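Bear in mind these aren't lab numbers, they're just calculated from the coordinates by the rules spelled out. Everything numeric here is computed off the predicted structure, so don't read it as measured data. Cβ atoms are built from the backbone, for glycine too; each structure is taken alone.
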Structure P
Amino acid sequence: MQRVGLISDTHGLLRDEAIDELRGCDRILHAGDIGVEDVLRRLAALAPVIAVRGNNDAGPWADALPESTDVTVEDVTIRVIHDLADLELCADSTPQVVVTGHSHQPKVASRDGVLYVNPGSAGPRRFKLPIAVGELLIDGRRVDARIVELDVAPRSGLDGAKARGAVSPGRRIR
């Protein structure tokens with residue numbers, strides 16, 4: 001079984017609570033709007049990182065990142081892309097899981113046999129949306145997805161984390 005950490009929309013802020021939740025992952029997928037290269041370095045200290053460029057990522061370090069990428073974990077293909085609106089699926093290359101960011105809204109949904117996961121924003125709070133990360137538990141072709149909402153007081157150093165939110169039941173990908 002592989003534990004894949006999901007993070008997006010850090011916008012230069014990598015919270016200690018997010019690091020705590022991602023510790024112990026086998027790999028980490030960052031779905032863009034990273035903000036600064038240091039975020040990727042700090043995540044890489046936890047596990048191998050695969051990242052895509054978001055619409056707010058700029059500079060030589062960001063230009064080197066792909067706009068989307070496919071990752072295979074065990075028997076599951078995962079497409080990572082920042083904005084779901086930019087996703088193009090075709091029958092011969094449809095992934096089993098799509099990980100996105102951009103909206104800052106954490107969500108796990110299944111549509112037409114594809115599991116869509118947006119871990120939400122782990123960076124600065126936007127409106128009243130939660131601060132969150134996600135994870136995939138992959139065992140062969142079985143994928144469980146979950147969102148972990150971080151208990152973070154606005155602009156406070158007194159932050160903790162607790163798991164809440166969506167948990168999808170395990171499902172086999174055909």
Structure Q
Amino acid sequence: MATGRNTLLTKQLGEYLVAAELSRRGFIATTFTGNVPHFDILVADAEGRSLPIQVKAIKGGDWQFDARQFVNITLKGERQVLGAKTKAPHDSLVCVFVVVSETYGADRFFVFEWLELQRVAAALYRRYIKAKGGIRPRNPGSFHLGVSPDGLSEFENTKDRDTWALIALRLRS
């Protein structure tokens with residue numbers, strides 16, 4: 001079970017790993033240690049163009065969210081009624097999710113736009129709620145949502161797929 005301290009260390013480690021990788025790729029990256037709403041790193045290229053980056057890090061399991069970040073939800077009694085998708089927290093927000101490894105250099109990085117996370121998360125939550133007839137079994141008022149690394153596999157950076165390239169593309173646009 002993760003303690004508050006372990007969770008904080010994982011979050012901090014994830015931010016520093018992302019900042020280091022961005023630096024390795026020729027960008028300036030500044031971390032804010034959780035003090036800025038909606039993003040954790042500001043990245044800039046050689047021309048001074050900047051982009052906010054949201055970082056989420058885990059050591060195992062799923063990334064944890066409140067589904068209301070992605071879709072408007074109302075309660076009608078115990079039934080959850082899902083509406084339209086929510087507005088993005090920042091117009092050009094890019095996310096880098098990290099699975100932190102105990103083995104040096106074996107960390108996994110997933111790079112994508114926040115709107116892609118919203119697409120995946122909203123679809124996942126819609127399927128879950130539909131399968132339950134609109135009522136969460138143990139706690140009807142819960143909006144908890146876990147997104148697994150497998151659910152974001154299309155965005156994982158691999159030797160055959162450079163998802164980090166999205167950041168340079170967004171900085172140029």
**Fill in**
Value 3.2 of distance in nm of label points 7 Å out along Cα→Cβ at positions 51 and 83 was derived from the coordinates of, among P, Q, structure Q
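Of structures P, Q, which gives -9000 when helix-only ellipticity at 222 nm (-39500 (n - 2.57) for each DSSP H run of 4 or more, over all residues; to 500) is computed from the coordinates?
On the way: P: -2500; Q: -9000.
Answer for the origin of the read-out: Q.
Kindly point out which one of P, Q the value 2.3 was derived from, the read-out being distance in nm of label points 7 Å out along Cα→Cβ at positions 3 and 139.
This figure was derived from Q.
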**Asked** For which of P, Q does mean projected area of the Cα convex hull in nm², calculated from the coordinates, equal 9.4?
**Response** P
